[in-house]
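Following are the structures in question.
Bear in mind that the values in this text are calculations on the coordinates, not laboratory data. This is a predicted model, so every value here is computed, not measured. Cβ atoms are built from the backbone, for glycine too; each structure is taken alone.
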Structure 1
Amino acid sequence: MKWITAASESPRGRLSGVIYLLYFLVAIFAQVLGQHNLIAFSNATNVMSFILYLTLSFLFYFLFRPVNRIISLIAAIVSAVGCVIGTIGLYYTGSPQISPLWFFGPYCLLIGYLIFRSIFLPRILGVLMMLAGVGWLIYLSPLEKYLFLYIEILGILAEASLMLWLIVKDVNKLKWEEELRIMTKVP
């Protein structure tokens, strides 16, 4: 029984990074399929990418729960809604469509805040994620036509930096456990 408790209290940083990488690869593959007019395959692949992102959102919930349980839960819910809206948008072409970026922008802001407040990941990753969140929201404004390239570069830089950090360096497990102890108020 102790191994179940220990497994549920693991940060799973590397697993989150690998899921993040899989999400990126599947999303890029979906774009390539769409550019070759293989729309049905592109849509199916996009659904897979949304499922991966949803999985990542819940892994991040558990990863950042010791920092702030409520904000981490809100971030997971916001991301889940964005994934559902994105999936529906693939198959429902009626108007008006709501962009998933209305949810992924705030999600990046929330995750960035949680990273910045954490003691187990570098703060610069949090700053980058918050900037990416602002960028995704600007992407929905008329400024997008002037800032398109910069917003995409910033978003890719921020999310790829976090993904690579998690895969290569993982989280500082001792500091993550310290935040977990503080959260649960165990001496």
Structure 2
Amino acid sequence: MEATVESGAIITAHELNSKCAGVRPQLVDVRSASEFASGHLAGAISIPLDQLESRIADLDCHRPVVLICKTGLRSTIACTLLQQLGKPALVLQAGTAAWEQAGFPLVSSVRTRWALERQVRLIAGLLVAAGSLLALLVDTRWAYLSGFVGLGLTFAGITDFCAMGILLEKMPWNRARKPASSPGCCAP
């Protein structure tokens, strides 16, 4: 891998794994902190997509940058943003999903593979469905449960403060554990 790269270029998991012997790229995972903790490439740093512009200084300008997310969608968005800022970057094609499917190791620091955002969506969906069913079958006042969850999600979207996410983060399955040391691509 060369020190300069064409911005917006795509690199496959196999190419990234085989080219780490030369100039080691800086691996930047643009998923949320909880998604990063659930499984990331060894040596990657976490810079969530919504923080990328404010953390440009965290990027090493002397090494190629490889952007990573779960499937490649957010890293492609991040690549476009960096391109607009004049910073070249590569995108790991199909993200950590392809990396794991290729048999390469991921570093995990939480017991669950479910991202916190996915857990919130599941619980919110179950509460809305339960509230709706109970309102139809038992008492119409159960509709307030669905309304409450909807207002909570709206509030979370506007303020970026999610009470359900904070509660779920404290659950035993989301508590951090000692990271397993596993050899992987580009580990320092």
With distance in nm of label points 7 Å out along Cα→Cβ at positions 62 and 134 derived as 6.0, matching label from 1, 2: 2
Value 1.22, calculated as Cα Rg over 2.2 N^0.38 Å, assigned to which of 1, 2: 2
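Quick check on the output: 45, 21, 10 is Cα extents along the principal axes in Å, for residues 86-141 alone, derived from one of 1, 2. Which one produced it? Each step should come with its number before you reach the end.
Numbers: 1: 45, 21, 10; 2: 56, 33, 19.
Label of the source structure: 1.
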Label whose coordinates, when helix-only ellipticity at 222 nm (-39500 (n - 2.57) for each DSSP H run of 4 or more, over all residues; to 500) is calculated, return -27000 (choices 1, 2): 1
Origin of the value 23, where relative contact order in percent (Cα under 8 Å, 6 or more apart) was derived from one of 1, 2: 1
